[in-house]
Structure formats: C-alpha cells, structure tokens
1. One of P, Q was used to compute mean count of other Cβ atoms within 10 Å over residues 24-31, and the result was 16.5. Which label is that?
2. Comparing FRET efficiency 1/(1 + (r/R0)^6) of positions 184 and 296 (r between Cβ atoms, R0 = 30 Å, to 0.05) across structures P, Q, which is largest?
3. Here FRET efficiency 1/(1 + (r/R0)^6) of positions 104 and 408 (r between Cβ atoms, R0 = 30 Å, to 0.05) has been calculated and equals 0.35, so which of P, Q was it run on?
4. Computing P(r) over Cα pairs in 5 Å bins from 0, in percent, for residues 136-175 alone gives 6, 23, 21, 18, 17, 12, 2 for which of P, Q?
Structure P
Amino acid sequence: MPGRKPNILFLQTDQQRMDALGCYGNPIVQTPNMDRLAEQGVRFANAFTCCAVCTPARGALLSGRYPHRTGMVCNPELPSGISSRLCEYTVPVRPFSEGLHRAGYACHHVGKWHIGSWFDSKPSDYGFTGVFYPGYGYPREHKHYLRYLRTFGVGGFELKAPPEGTAARRYFNLHDVPVEASIPGYLASQTMDALRKLGKGGQPFFLACDFWGPHIPVNIPAEYLDMYKPDDMLLPPSFRNIADNRPEIVLKAHKLWGGEALSEDMVRAIVARYYGYVTLIDHQIGCVLECADSLGLLDNTVVIFTADHGSTLGTHGLQDKGLNMYDDVYRIPMIVSGPVVRKKGVVVDEIVSHIDLAPTFLSIAGARAPRSYDGRTLMPYLRGRLDHVIRDEMVMQGFGHQVPFPQRAVRDRRFKYIFNATAKDEFYDIVRDPHETANLIDIVDPDLLGRYQRRLQVWMEENDDPLRRYYAGTTFTRPYTVSS
C-alpha cells in the first residue's frame, strides 16, 4: 500500500553467540538466511546486551531502560519471596509497544516471553496479541503446542537419549518428530499464520518471533541434531582457562554445569548440536521470510534479528551464562534489513546495545521515544551515517543467575574492567587477548585501571545505580592517580 508505514518483523533467538553465524565469520555453521539478511542490510559488529540473563535483558528491551532502573533484574527461578520482587517492574514503564500503538501499529508476539514472574506479566498486558507461555515458557506441556503436535500424529512431547548417553541429556536430546513439528517449526508456523492475518489488516504491524533456542538443552530432530560432526568442532581457546586468577564463583559455575563431565569430547558434541539448533532456526526464519515475500509484505517490512544474550558454550570450562561478564555472553548478533536501510551489506563497528532497539522500533514507526529511555535509535546507521557515535563504551550489568552475584563492567574497543562487588575484580586487554584468558587486575598500570574505575563510577552515579551506594566503601574509594 503506497505511503503505508513499514512493518517490523522482529526475530530474536535465546542464548545465541554472536560468532555462531556465518556472517560473523563462523566457517562451520550454516546460516544462509541470516547471512542473506546481513548482505541486504546492516550488520552490527559490536552489539552488546545490557544484561546477559533472559528476563532482565528482555525486560530492558521492552522498557528501553536498564534493569536496575525498573527493578526487573532476575529470572523468576530464585525462591518465590525473592523472585516476585526482582523479576517484575517495580516502577511504571513505557513499553515500546505503547508508542507503536499510538503510531497506528498492530502488535503481535509469538514464542518465548519470559518477562516478569511465572504468570503475572503477559504479552497482552503490554498490547500484544498471541499465545502466552508462562515463565521461561518452553512449551513441552503447553496445550496449544500439544494440539499442534496432534496435527502431525504426535501424541505428546517426548525426548530420546542421544548416543552419548544419560550424561549428555542435560545438554542435548533427540526430538523424534518432523521438522515442522519441532518447537522452532511450531513458532515459524505461528509467525506465518500471523503474517497472513496481519497482512490483510489495514494497519502496519510489529510482529515478534522469539525462539527458545539455541539455548541448551538442544532438543531437535535428528536431521539437525546430527548435522555437524563433533570431531569437526573446534574447542574454544579458553576451554581450560577456568579458574586462572578469576572470582571463585567461575569455578563453582563450572562444577554446577557438570564440569567433571565437560571433557573435550563432550564439549565438541555440545557445540555440534548447538550449531545444528542454530541452523534449524535459520531454516525456519527462511520459511518466515519466504512467506512474507509471497504475501507481498517483504518490500515494506523491516526485518531485525538479534539475541537476548550469548552463551559460554565451553569457554572457560563453562556452560550457560549469568555468573560472568565475558564477551561470550554479552556480545550479541544484530542485523537490520529492509526499506529503511540505505546502504546494503555494510558493517557498523560502533558500540550499540540491545536497549537501543526500543527507540529504533519507534523511529521506524515515525514516533518519538520517551525521554526516560536509556537507549538511542540506530536509525542514523540505517540511513548510511556509519560514523555516527551513540557511545564510546558499553556499561553492562550482572545480578547473578540461579544465585545472586552483583557485577558491573565497562568495555570499550581496547579494555574491559569488571567490578565484582563480592569477589576479585577483573581487567582484560580485548585487543591482545580477545578470548579474555588473562585477568590483568593485579598487574595493570594503576593509572589505567583508575581511569576505567572512574568511568564506571561516573556512569553509576549519573544513572543512580544502587550498587554504587551499597558498595561505596570498596573499589571505587581507593586512591588511584587518574591521568587526564
């Protein structure tokens, strides 16, 4: 329709490493559809999540605000008395969906929600139509998915042990169903149904498809579970770099995720199955894009792909995320393609954030973001201003995962300083040591360290971060000589 505002198709994966995509330089994993989006759009090489745990990351995306500002800082898996206070918004927020509705958009959500506690916060509370999956929401027992499975003659959700045996079951399993009946296939089917319905309406639309993968455990059909050979997988350079001058909690996290079982062979097997999951999702994204094209919608649809956070996937002997602030879990893929992109196939090297997406959605819709938003629109990059600077450094937050562990980090292109409030701090030279294997905190020049500590201190003060008050007597009050 001539003059109609562009639609927005938002594709988000769960626990997706930036480097597990072909367009980000991975030589093994096959991601032709996401690679094509990058060829036709803008790829961000230095995109970061503000918090590498699902609920606070997703809550920040929806609200456009850092987790500490809204109170949504944890997943709803801590004891109920704590969880109910730390995984809900404790202050009023202005979700981007509110601004989109005012701009005339219909909003629909498919898949993982994981914002708020188990049942208290629903997509419909924020103006989205679509099926609600409580809490983490994996739909193995959800009645909507079970009805869908029955259309394929499948009586329920059942998994079979992989050849590696029971020790591997916490990491990957065989879901012996047709690809279309897999959970990614199910979400793609819903998304295509929504495209058909929304495309007939008189409104522009925002359609989100949130996958539950490639988050471990990997539960996928054999075609993808066995797509990559473990022997072909490369071990991460930091695989054995577990407790070298790091906070003790890193070693504890290693043990929590079955560290004794994480042999070289097991890690190679996990990586191979993770890659299979990535390719399965990529192929389902391809189905969605093909559907949008067949409906005549793609030419007027902005497609945005990203992830809520990354994954350790064997780095530092770890699986999962949440008790460290390494790039493996904080650096994320981010690609934008569609009619707002003026220069195709370009790479933006500037530092951007997950929370920049909320104001970007509103910019695409021709609306203004609230002043309360902490993020900034990415629209200048999409219009070809590749030298535009939103920030010179990224400040990231950590609140723990499964156990409380408060952390903050400031990272620019050269160095990263991690403030571990109850443990040893960390300092890394990202250029010389991109895999963050050597914690330099004990040997770094005091003037250099002081500069980064001061940067973080100033940010925390300007943004009213409560951690600055609670730990006022620790690191930041030490007398360092700060060079100008």
Structure Q
Amino acid sequence: MKKLVVTAFILAAVVLQGQAQNKPNIVFILADDLGYGDLGCYGQQKIKTPNIDALAAAGIKFTCFYAGSTVCAPSRASLMTGLHTGHGYIRGNGEVPLRAQDTVLAQRLQQQGYTTGMVGKWGLGLSGTDGVPEKKGWDFFAGHLHHIEGHYQQPDSAWQLANGVTQKVKIPAQLHANQWFTNEAVDFIEQNKAHPFFLYVAFTLPHAELKVPPQYLAPYLDKTGVSIFMPEVPYAYGQHYGGQPYPKAAYAAMISEIDDHTGMILKKLKELHLDKNTLVIFTSDNGTHVEGGRTANDIAFFNSTGSLRGYKRDLYEGGIRVPFVARWPHHIAPGSTTGHPAAFWDVLPTLLATAGKPYHHGDGLSFLPALLGKPQQPHDFLYWEFYEGGFKQAVQQGPWKAIRFYTGTKPGKVELYDLIRDRGEQNDLAGKQPGLVKALCNIMDQQHTTAENGLFQVK
C-alpha cells in the first residue's frame, strides 16, 4: 500500500511538472519613446535593427497596435492593469504610485505559477509606497523606480529587489544602465530556466539623454569621427539632459543598442533551449520624442513616425501607434502580419490567456487568436485621454478616429479622420460627418470617468 501511495505521489508530481513545463515562458521587451517607423521591419532605412527585424520575420508584426497613452507612466499603468486611461488610476506622468487595490499583470501571472522578473524602468511606485515592485507581484526587480532616474543613460546607481525589499545598489562604473539591465535579464533567465517565468524588460532606450556606449555610436560616424548624418545641430551641455554634438547619430546608435540587447536576450533563450517554448514580444511605450537635442527635423530625417502625424504627447497616430512584434515558435506563423487594432490594455488578458487563464475584466480583449492566425473578435472601439497641454480625448472605431480638444473644462474642437484612406491624419472630415462625430463623442463621454487623483482631473 505504501509503495502504491509513493508511486501515485511520483506520478502526480510528474503530471504537475509536465503541466508547468507546458506553460510558455513570456518575455516582454519595452522600448522607451521608440517611433513606429524606427525599426527596419517597419520601413526604417537609416538605422540598423537586425535582431528585432529577425524577431518579426520569425513571428508576427502588428500594423495597428497602440500604446496605453502618449507618455510613459499612464501607458505602463495601462499595460500592467488592463485599463485604458478613462478608467485607470494613473492617467498622466508624475510620481503617482499604484494603489494597494490595483492588481497588476505580474501578480496575476504569479497566481498562475510564473516566476516574475523585471529589469529597467518601473515608474509606478517609489520605495515606501504601495506601488513598489515587491508589493506588485515581482519576484525579482533591477532598475529604476523614479521616472527621472530613467532620463540618464549612465547613472551610478539603481534599485534592486533583495530579501523582499527594493534597495539602492551601485551600477558598475563602466556600464551604461541598459547594459546592466540586459546582464540582469540574462541572469534571471539562467536562474529560472527550470520553470515558467515572465520577464518584463523595460529599457530606457532611445529616450533622451542621447548618450550611448562608443561601440554603438561608431557605425554612425565616419573615419574622422564625424556623424554620417551631417549636418547636425549640437545639443549644448549643462542642461537637464547631457550634451550631444551629434543628436541624429546618437539616436540611431541608441536604437541599435536596444536591438543588440534584445539579441543578447534572444541568444540566451536559444542557448538554454528555451526559445521554442517562449513567447517574446517587442514594442514601445509611446511614439518618438522631441527632447534632449532631438528635433522635429530629426524625426522627419529618419521618418521615425512612419509618416504618421504627431509624436509623443499627441493623440495623433504618431504619438500612440507603436511597433509590436511577437515570436512563439510552432504557434505564431513566421512572417505573418495582422492589421487587428489592439492596445496595451489588451496585453494583460492576452498573456493570461497564453498562460491558460482567461480574463474577462477591465477594458482589454485578448488578441491571442490574432497571434495564432485565428479569427479575432474586434474591439467596438479604442479610447484614450490625456491631460498635458489641455485635456483631450481620442476614440478609434473601425476606420474612424476622432480627437476632441477641450478649452478648460469644456469640450471644444473635434477632428475626424479616416485612417484607412488617410493614415497621416491630414484631411479633417468632422464638418462632413456630424452624425458620426456625435456618435464618437458619445463614446468619449461614456468612457471618461472622473479621475480619483486630482492631478488628472479636467481643469
């Protein structure tokens, strides 16, 4: 009898181990202010991104994927909570922490048996708040807590979760922050290779400041050490961001750097024979920026928006439409493309569905069928709101996109675009479609709830 019990116990353990191994690992890589057109797989001609291009070629590319917001904090909050900015707690930038009642993606994947690790910029809770990583489901964390910490590419310190507490640690003097993040990410994979893990890599590239290790800048300099993209307009030293004599070359180099770091993570997965059972996603938190010496002319030079209108802090497509590629061998067909409109608040239900746990709350809709090349239920609409520079809202429904600008607390001008015929949002059709404008404004009214935090209330 004892032998039968032992045998049954061993069989049960084998079954449970098999179930755990069947869960795919998940690696989610997030760029900071990378434009829709900044990658070779999205048409970039001047900047080299071979690893991310290969990732797209081996999987699927979304052509109509949207960030959670047009700036960092609310976009990442949307990613973590599955809520759009009309319903979420964090709706704009600033050091506003997640609350105790805000259950995020890492916590939900922990509940499904995943070991969770994060490197890079968190930005959703400082030390001593309810939003600090150890209170939000992270088994491992190494990176920045404060947004401003992520502004600098070679800081002397960062934060690391050890013994259940996030504490300040030194970054080795020779390393730039994203090199350190990558080393920590690779080590996390090595340490957790035997069981399902979720790794969130939130790089601070290519966000200003425009500072980059020499090996990544070198391909964008000529034999005399001058930018190959001359003329350049130098960014003076002594300002918030560090100075940079060659902003265009440095921006290109930062994108090549994030591509190289992504390649190192992919190489580690392959080395450990984990690549076949790992869903890898690469995307950006919002559109490209004009900061730290980078100008609107530089954006046009690289076509960083992919000919979309606007950039970071706009609700035009250039501020919110982002590159999104995913690879999952034997599940996602290589070289596939989808025009399914999806957004950051869809990521939580998608990854939970991937882990075998359907989730039907919040604003998100799993796009796992689209990943797998199966029929996909569309959203009725996608919605955003944003507070800097005056309150504004946007809604996308089918081919139509409406943007409403407020004057103080009062709704004002509405613009309407047909994204199928006018993806660059150049032809405002609001005057010709009053009924449609009214219907889309009704959606905006319905989706906006009064923000609980006074920073994000309409004023």
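1. Of the structures listed, the value fits P.
2. P
3. It was calculated from structure Q.
4. P
The numbers here are math on the coordinates, done by the rules we state, and not lab data. Note that this is a predicted model, so its numbers are computed, not measured. Cβ atoms are built from the backbone, for glycine too; each structure is taken alone.
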